[in-house]
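Got some structures for you, see below.
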Structure 1
Amino acid sequence: MTPNEHNNERAPQLAEELARTLQYPVIQALTQRLTEFTPAEALRYADSKLAAVAALIRIADSERAELLFIKRAVLERDPWSGHVAFPGGRQDAGDASLAETAMRETREELSMDIARYGKIIGRLDDLAPRSPALPPIIVRPFVAVVPATLSFILSTREVADAFWVPISQLRSAAAQTEYHLTRDGVDARFPAFGFGAHVVWGLTERIVSQLLPLFD
């Protein structure tokens, strides 16, 4: 049975679980703060491409909030090859909105249907890469809540792994680190989050850094 078939079979239970999840105090507080937040929109240039990602949150055992990350596969033409990121990608002509882009990309990459089994509760500031070596792209991050038992699977060759990380772990002092990058003989250091063998830096680190204070 595929994840989609499993989720479809459990649709009533998933709907009930999502409703309960949205009632947890931590989720209600986060929703309220996102409602009150006015996200900044990045300045768009003629050659700017638009993209969207989904920061998916669930409530696991002991009412612990967790955030879903993916690890991108190592691909030659992908400028974010091998990075830890959120599910997402560029806007297609058929996408009615960037929120739809985030949901479509999550469905394509993980077979997780946010539109049916989850709920987008807000968005964060638009972001753009700070490196001229990266494409001129504007990324809009959306925050969504999903049931803890919603099944997923790596459904494209672009994604090598996916895993949940507790918000409390990301907020711990032990997770604060730096990412060292050497390019064209120049060394650079970037703020990062580290957990296990994974390091989150760049655009994804900037998204996580926006999100975490909303859990205060």
Structure 2
Amino acid sequence: MSTPAVAPGPAQSLPRINEDAPDFEAKSTHGPLKLSDFKGKWVVLFSHPADFTPVCTTEFVEFARRSEEFKKRDAQLIGLSVDSVTAHIAWVRNIEQHFGVKIDFPVIADLDTKVAQTYGLIHPSASETATVRAVFVIDDKGKIRALIYYPMSLGRNIDEVMRVLDGLQTADGNACATPANWVPGEPVILPPPQTIADAEQRMQSEYDVTDWYFSKRTLK
């Protein structure tokens, strides 16, 4: 289904990590929706180029299949594109019919591109009329914690979106960081000491210490 023509707008400023996620009000497949309605929950806001396109369909199928896992993490999925509510409804019904999964999260209809412009989702070099593939992970305080952008040709890895969410929540709850390729259950990274005395103490600690600045621990 074709997307509407979008007139060139002002230059978009990309929301940045640890800034407040810009609030918005928009129509969706679940009725009127405001981002601030979800304050107190984590939000995974993801955009797609267009309804009734094959790569986007595979992504929606996988998000739908993993929906309960996001809910267990107190995270709300929200989809978005510049298609109409009618187009979204038709596509959601089509996905349920052909792939046997129910899209139980709202999909924003951003015909006037206000949300897309606010979040820097229209990249003219990629398309003048469609949102790129992007993921914004927003925490329960309304702060942007992670941004992931993809070209139109590359479908997202939902395992990685889930890993990002798990990593952020683990770091928040345990005053730690997560190493490369980390998945839940693996050791986490401890913050490096900030004084010489703390560095010496770290070397004598019970943690898995490689050097004073590099140590890991296993969460219980």
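Each reported figure results from applying straightforward, stated rules to the coordinates on display, with no laboratory input. It should be emphasised that the depicted structure is a prediction, and the values quoted were computed from it without experimental measurement. Cβ atoms are built from the backbone, for glycine too; each structure is taken alone.
If mean count of other Cβ atoms within 10 Å over residues 50-57 is computed to be 18.0, which of 1, 2 is the source? Before the final figure, lay out the partial values.
On the way: 1: 24.4; 2: 18.0.
Traced to structure 2.
Also, I was wondering about something else. Looking just at Cα Rg over 2.2 N^0.38 Å, for residues 90-177 alone, which of the labels 1, 2 belongs to the structure with the highest value? Working shown, then result.
Numbers: 1: 1.24; 2: 1.30.
Largest one: structure 2.
Once mean projected area of the Cα convex hull in nm² is calculated for every structure in 1, 2, which label goes with the largest value? Kindly include the intermediate steps, with their values, before the conclusion.
Numbers: 1: 13.0; 2: 13.9.
Largest one: structure 2.
Out of 1, 2, which one gives 20.1 for mean count of other Cβ atoms within 10 Å over residues 66-73 as computed from the coordinates? Let's see the in-between values first.
Details: 1: 20.1; 2: 14.0.
That value comes from structure 1.
Identify which of structures 1, 2 gives the largest calculated value of FRET efficiency 1/(1 + (r/R0)^6) of positions 82 and 186 (r between Cβ atoms, R0 = 30 Å, to 0.05).
Numbers: 1: 0.90; 2: 0.15.
Answer by largest value of FRET efficiency 1/(1 + (r/R0)^6) of positions 82 and 186 (r between Cβ atoms, R0 = 30 Å, to 0.05): 1.
Here percent of Cα pairs over 15 Å apart, for residues 18-73 alone was calculated and came to 62; which of the structures 1, 2 was it taken from?
Of the options listed, only 2 reproduces it.
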